[in-house]
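Each structure below is given as structure tokens.
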Structure I
Amino acid sequence: MHISPDIFREYDIRGVADPYASADLTDEAVRTIGKSFGTWLTERGVKKIALGGDVRLSTGRIRQAVAEGVASTGIHVVEIGVVTTPMLYWSLYHLNLEGGVMVTGSHNPANMNGLKLAFGKTTIWGDEVQEIRKIAEKGEFVVADKPGSIEFEAVSDAYIAMLTSKIELGPRTLKVVCDSGNGTAGNTICRFLSGLGCECVSLFGMPDGRFPNHHPDPQKRENLTALIERVRETKADVGFAFDGDADRLGVVDERGEVIFGDRLMALYWAEILKKHPGAEAIVEPKCTMALPEEIQRLGGKVLYWKSGHSVIKAKMKEIGALFAGELSGHMFFADEYYGFDDSFYAAARLLRILSNAGAGAGENLSRLMASIPLYPATEEARIPCPDAQKFAAVARIRDKALMEYEGLVLDGVRILYPGGWGLIRASNTQPVITTRCEGKDKKALTFIMEDVKKRILEEGLPDFDWTF
């Protein structure tokens, strides 16, 4: 059958799931993808995998279809039910499995869904995802004499117990507001944090795949409005927001100020570099220049690398990195954890720092962050551009920009201006070009914004507004 090649993206498979009549991810398409992945895994000797999913309305049928497809190749499937993506990752260790599928649309609109595919103990990406596509297009599947079994095993209680065993908070009791955005985090986050000794206030904790209160994407400030209000109302020490599958973390301090992932990483590095002086720190091009400045001040070594959770995890494994993260809120701890992105664990690491900071003196998060520069910067803007055109457009912008300025070209181009930088890159997950700018002061930022916007509009792309 025909499956749109556009759904096979850099890090995963994503497409329209509803309405069904116009869906990319029909049952037949997903069953075919399951056969392709099962064939690919069989060639690598895998016998059993985990399968889980988020709370989207389409996830249940997609889970069933992918299970049928994988099982048809003879691979056994362990259904772990409605889980966060980090639970799926951890199940590979807990159940001693060498592969898995997480059905999730992550932070995409409610009508979208997708498949994150794991081999060994990490997600596949890039060429490996394209290999799954090619098998599906050829229709050359392994067909087992006896299909694999499909069994169910709950993992959430064991997962929470594991997390709790890895974190011990300091003497200070903290009040925390958790905005699950009606996603998968709502089932377990307050149970976990209460078990650590925190007072947990739940916001939009009831799972609902329609996401009726706001979209679960903590990178967008407009999705944090209710969290900010509740933190202020309850006089909480910190607020946490989770995306739809809970692999990304959003943070709001006790004043209701948003702390994005790049500055938050600087706080984590302050803890890690005390124990591991001189460690190598991976920094993605979207991040504030305050992050490499702070890493170097603390004695760490900066290594710029491409954006993308799978890409960064692969690089971490290659160089033995202890920690990395993304502006979007993916945090990868390998110093005391497994190295995959887990928002619950990242939240607990922040609580450990906060609960030990100024114990008895009432130290708060805003004061801890005050030492990390907050340069004027835009949020990430997303400009629509067809998948077939976006990489070529960015390449043309890059080549012209490098005739005038130096730049980092690992992922699109981060143009290095005298007073800051402007990033222009093609998204690997959506048909958009993304851009972000930062300046040492407002005057520098204004110049950079105008220059970056001019370059983007010269490519015939739609006009857009910056947000801050």
Structure II
Amino acid sequence: MTIPVIAVFDIGRTNKKIFLFDEHYHIRYEKETHLPETKDEDGYQCQDIAALKTWVLQSIKEVARFPEFEIKAISISAHGASFVNINEHGEPVTPLYNYLKPFPNYLQKKLYGDYGINLPKITASPSLGNLNSGLQLYRLRYEKPEVFDKIKYALHLPQYIGYLLTGKVSSDMTSIGCHTQLWNFETNQYHDWVSREEISSRLAPVRSANEVTAITLNDNHVLVGIGLHDSSAALIPYLKNFTDPFVLISTGTWCITLNPFNPFPLTDEELQKDCLCYLSFEGKPVKASRLFAGQEHEDQVKRIAVHFNKEDGFYKSIAYHKNLADQLLEQTKPLPENEFHGGTSGSAFAQRNLTFFDSAEQAYHQLLIDIVNQQAISTQLVLKKTNVNRIFVDGGFSKSPIYMNLLAKAFPKMNVYGASMAQASALGAALAVHEHWNTQPLPENLISLVAYRSAPVTTL
């Protein structure tokens, strides 16, 4: 007898994965792929859309042939700030631009000059250049009008993957709400500039996060969701499992603190320190702060490895040493909040001389101390004025006892938990369409938590 499953694509900037979840949301299959990058017309590194398309279509064909599984549905989670611009034939007319690519200053000044310097506040997103994906379209309109005219639809990456599978174009609230500068959080609709600059006509209809489209896959009836922004998808399992207030630190390339229980509008100070609002899968604002800590961690462990002649991944075997951490903490000057700028500003570690450390182990503890110092300030920004007393951490850092113990020290009055459910984005994407494919009730034990306090670690 075959096992009913949902296939989920979980597409990050670095890792591309496909999962099969059964009706109890146990992972039955998982495969990870690293795709080579290409370059855009300016020679800037970016993802290869053709390679991504090939991987998606080949992967779904591969899992559909597994005799032990019956695919009932497909869902998608993918990183934000990435538009795939397609023509009337569904073919990309631009590269999948890298959101870290510098944005022209003159265009940014023009946008704010025409529509007001309060645009970031109204759209609940700091001024982030290409990371404000709406500005990618704005740039094309003025710098490449001949290309802009060819765009039939600008689809965020999750919805492009959905389009590859269904042929149906969609926009979803979680992608629109991920620091695009497209959405007016005061009026709950697209900002006026989107229509005035002829961009709204190139955006697909907004559909509900739980909407599905039926396709035929190997003669089987399969339901496909429209796709979700990965950080918003990661929040879904927690919103469905916990009713008491909490914040989630979703860790990856970006470490994003999401507080669904902070109803206050963004302040100027929060904007300056890289806070923003996302939209949940229900279309509700979620205040968030961001830190490029995962990327910094990746860069700095390479520096440590070279200096101490260690192999890649050496840090994975380093245990948490409380005495060493306490000693380093005593010597580390806390970062004043007024010197914290959030985003990609980086911690103090990049400026540290590695010759001052006796070992890679000592240097790595210092790296995480510096990262957690910044994380504490970043998280505190979205905790202000709320009654939240629990912090959940998922993703890569949730598996690090060093990071988790340091974070617990940074928040001595909070309950800090590491989530052993490391695939929150994929699981959230599956849960978004639960009602359409799953005959079982929602499990109560979706998330297993490990509590970190000054006492020994205990499993809940």
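Just a few scattered comments:
- If relative contact order in percent (Cα under 8 Å, 6 or more apart) is computed and equals 16, the structure in I, II: II
- Taking mean count of other Cβ atoms within 10 Å over residues 313-320 as the criterion, the highest value among I, II goes to I.
- Which of I, II yields 0.05 [FRET efficiency 1/(1 + (r/R0)^6) of positions 73 and 105 (r between Cβ atoms, R0 = 25 Å, to 0.05), calculated]: II
- Among I, II, which structure scores highest (criterion: distance in nm of label points 7 Å out along Cα→Cβ at positions 89 and 385): II
- Entry that produces 0.90 once FRET efficiency 1/(1 + (r/R0)^6) of positions 1 and 433 (r between Cβ atoms, R0 = 35 Å, to 0.05) is calculated, selected from I, II: II
Computed from the coordinates by the stated procedures, all read-outs in this text should not be read as laboratory data. As the structure is a computational prediction, the values presented were derived from the model and not from experiment. Cβ atoms are built from the backbone, for glycine too; each structure is taken alone.
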